[in-house]
Structure I
């Protein structure tokens with residue numbers, strides 16, 4: 001499920017991002033994406049490709065990785081994100097939820113650290 005008001009568009013500094021054409025209230029689920037779960041061995045192979053930048057760590061111990069379908073891999077990072085993601089390991093889903101109101105035309109961001117307000121440095125240089 002992806003809200004019909006969401007769309008992917010170019011960003012000034014980060015390539016592409018997810019935007020909304022309508023206001024979104026805090027607490028609204030904007031996307032629920034199925035995932036393809038891959039093993040740690042497959043993760044080692046993916047880390048050698050461009051897909052490394054689009055996969056999520058997966059599992060309670062982060063022993064696997066996954067490729068989310070839908071828009072989930074396209075949300076850009078912000079330490080002051082307006083959305084958060086939640087992983088359902090049993091159902092193999094990632095949900096994206098607004099944590100603040102988002103105005104029409106704004107980009108939706110997640111914090112790649114997992115928690116929407118986690119300030120610890122990322123494993124790469126975020127813009």
Structure II
């Protein structure tokens with residue numbers, strides 16, 4: 001796997017993030033009877049936008065990582081990987097890095113997922 005890099009998300013990334021969210025979240029939202037409207041997506045994208053980073057692989061934007069580091073906790077707000085890059089261990093690698101960071105700093109981690117998200121079945 002190529003090296004992943006992160007950069008702060010910018011307003012100029014909103015179109016990429018909207019497309020990414022639709023690709024990654026619409027099936028889950030539909031299964032949960034939640035809205036897939038553009039304005040609903042945009043509200044979620046802009047939620048805690050100051051904590052958003054674009055995940056890049058070989059200088060190509062492939063995802064979003066939104067994480068808030070607090071004094072005693074790391075909150076994983078959102079992680080989305082473009083479907084073309086899923087099932088390659090990228091999400092797992094990112095989560096493992098967050099766990100390592102939390103362990104080394106003796107912090108807890110919080111993550112919220114939809115009821116239909118397959119992440120709930122991972123241990």
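When helix-only ellipticity at 222 nm (-39500 (n - 2.57) for each DSSP H run of 4 or more, over all residues; to 500) is computed across structures I, II, the figure -11000 traces back to II. When FRET efficiency 1/(1 + (r/R0)^6) of positions 48 and 96 (r between Cβ atoms, R0 = 25 Å, to 0.05) is computed for each of I, II, the one that comes out at 0.65 is II. Kindly point out which one of I, II the value 31 was derived from, the read-out being relative contact order in percent (Cα under 8 Å, 6 or more apart). The structure behind it is I. 41, 32, 25 is what came out when Cα extents along the principal axes in Å was calculated for one structure; which of I, II is it? Of the options listed, only I reproduces it. Taking distance in nm of label points 7 Å out along Cα→Cβ at positions 8 and 32 as the measure, the highest value among I, II is held by II.
Each reported figure results from applying straightforward, stated rules to the coordinates on display, with no laboratory input. All values derive from a computational prediction rather than experimental measurement. Cβ atoms are built from the backbone, for glycine too; each structure is taken alone.
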